[in-house]
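Structures for review follow.
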Structure I
Amino acid sequence: MQNKTAIITLMRKGSKRLPGKNKLPFRGKPLYMHTVDFAVELSGEIGAPYYLLHDYDDIPEIQGVTQITGLPDFGGDVHNTSQNIIDSKIMADVYILLQPTSPIRNIQCIIDDFHSFNCHNFKCGLSVSITDTGFFYNDHGRMWNTNNNYRNYVTKPTPVYKETGSYYFFKRKQIFKDHILLGCEKPGLYQDVVDIDINTQEDYEELLKNYE
């Protein structure tokens with residue numbers, strides 16, 4: 001049976017930049033549980049099932065969550081999403097991907113962004129912030145970058161949209177591409193009002209300093 005919408009989190013234990021990051025303590029529980037709790041709330045709000053895909057062997061059962069393990073070549077990040085969803089056999093018309101390393105989100109903003117995504121019939125959409133240095137998916141005010149690397153590197157100060165990693169929306173046809181964002185000349189770009197993604201020790205320390 002195919003769902004109209006499915007909410008997904010991919011979580012792998014083999015982080016290299018910050019080992020064990022998904023289980024780092026934050027506000028009395030592991031980092032990933034903030035995403036899980038948020039996803040369960042979102043699931044209730046929009047009437048979509050929630051799936052937690054992971055390669056851990058010690059995650060307890062969680063009410064309202066379907067856990068899927070044992071996927072071949074499990075990647076656990078946005079770059080492996082396409083194959084991981086195919087392997088999981090999660091059937092939906094539209095997917096919402098919530099990364100496990102964004103412990104604070106605004107639920108109403110994501111609900112509003114998701115409705116906007118559906119209304120505009122985009123193939124994919126992602127959370128962004130506006131900044132002026134680093135790797136980016138889209139120059140501010142220009143068309144989506146569709147080169148083979150999916151990204152532009154900006155060396156001079158230029159207002160651009162930067163992927164925050166908090167949430168993604170994409171249609172089913174995108175999971176048959178090498179990357180869920182590939183082939184979208186004009187995706188939905190949604191301003192992330194929180195913009196927290198824990199990838200390094202510095203990110204984690206900044207989180208504790210500002211939000212603990």
Structure II
Amino acid sequence: MSETPDPKTFFRERFPAQLNRSLAEQEQATQMAQRALAGMRAVAATIRFDVRGEGGVTVFVNIEGGRSSAGDAPTHPPFLSIALDCSHYEPLFREAGDNVLGFLGGISGMGAPIKLTRDRVEQIAAVGGTLCFELTGEGGFQLLAKLGDAPPGDSGDSGDSGDRADTTIRVDAQAYRALREGKLEPQQAFLAGKIAVEGDMQRAMQLALAVLSPD
């Protein structure tokens with residue numbers, strides 16, 4: 001424990017300095033929040049969702065000036081397309097709730113809902129390719145995420161199906177929940193075998209960096 005300063009030093013120096021530090025911290029937090037808000041308001045993009053099978057649906061979530069609305073057609077080439085089977089919709093909802101993109105932040109150990117800023121949208125789109133995310137264990141699900149302007153399932157010029165993932169990421173359900181809550185670091189989970197990556201490891205790392213990029 002540090003030595004107690006004399007009253008003159010404390011009230012003339014220590015206490016004012018503490019108040020100034022508090023002000024500086026609040027100013028920094030406000031600047032960061034304003035920067036994130038500006039980035040969110042600058043988003044003009046589309047996300048495509050394909051739920052396949054009986055009762056399935058295709059929905060385009062269009063974002064303009066940061067405000068989102070759902071439609072039957074895209075207003076922009078989708079930077080992210082997500083496809084899953086109807087049977088996996090309920091497990092995904094149980095894990096992610098209304099924040100369906102939460103699985104991205106969860107796998108990356110973000111510990112907070114992902115914010116869609118213009119820079120983050122551009123970085124996610126730039127990763128490219130198709131990734132398969134699989135939550136293993138009780139309550140698990142699987143989905144495909146296509147990063148770019150072609151939805152999973154579309155065939156390219158080569159005739160290969162877009163359902164063929166470049167990278168597959170499998171995460172233990174309990175570990176995923178700990179990652180999502182910020183209680184477990186991704187590196188620890190990977191080393192413990194609770195996260196397994198097959199295929200293009202670099203692509204998985206690029207996506208994690210895009211998700212974790214500053215707001």
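Values in this text are rule-based calculations from the coordinates and carry no lab data. Note that the coordinates shown come from a computational prediction; the quantities given were computed from them, not determined experimentally. Cβ atoms are built from the backbone, for glycine too; each structure is taken alone.
When you work out mean count of other Cβ atoms within 10 Å over residues 29-36 for each of the structures I, II, which one comes out largest?
Greatest value across I, II: structure I.
With relative contact order in percent (Cα under 8 Å, 6 or more apart) coming out at 19, pick the structure among I, II it was computed from.
Values: I: 24; II: 19.
Going label by label, the one that fits is II.
One of I, II was used to calculate helix-only ellipticity at 222 nm (-39500 (n - 2.57) for each DSSP H run of 4 or more, over all residues; to 500), giving -11000; which?
Among I, II, the structure yielding -11000 for helix-only ellipticity at 222 nm (-39500 (n - 2.57) for each DSSP H run of 4 or more, over all residues; to 500) is II.
Given a value of 1, 7, 15, 20, 21, 18, 12, 5, 1, 0 for P(r) over Cα pairs in 5 Å bins from 0, in percent, calculated from one of I, II, which structure does it belong to? Provide the component values of the computation, followed by the final result.
Details: I: 1, 7, 15, 20, 21, 18, 12, 5, 1, 0; II: 1, 7, 12, 17, 17, 14, 10, 6, 4, 4, 3, 3, 2, 1, 0, 0.
That value comes from structure I.
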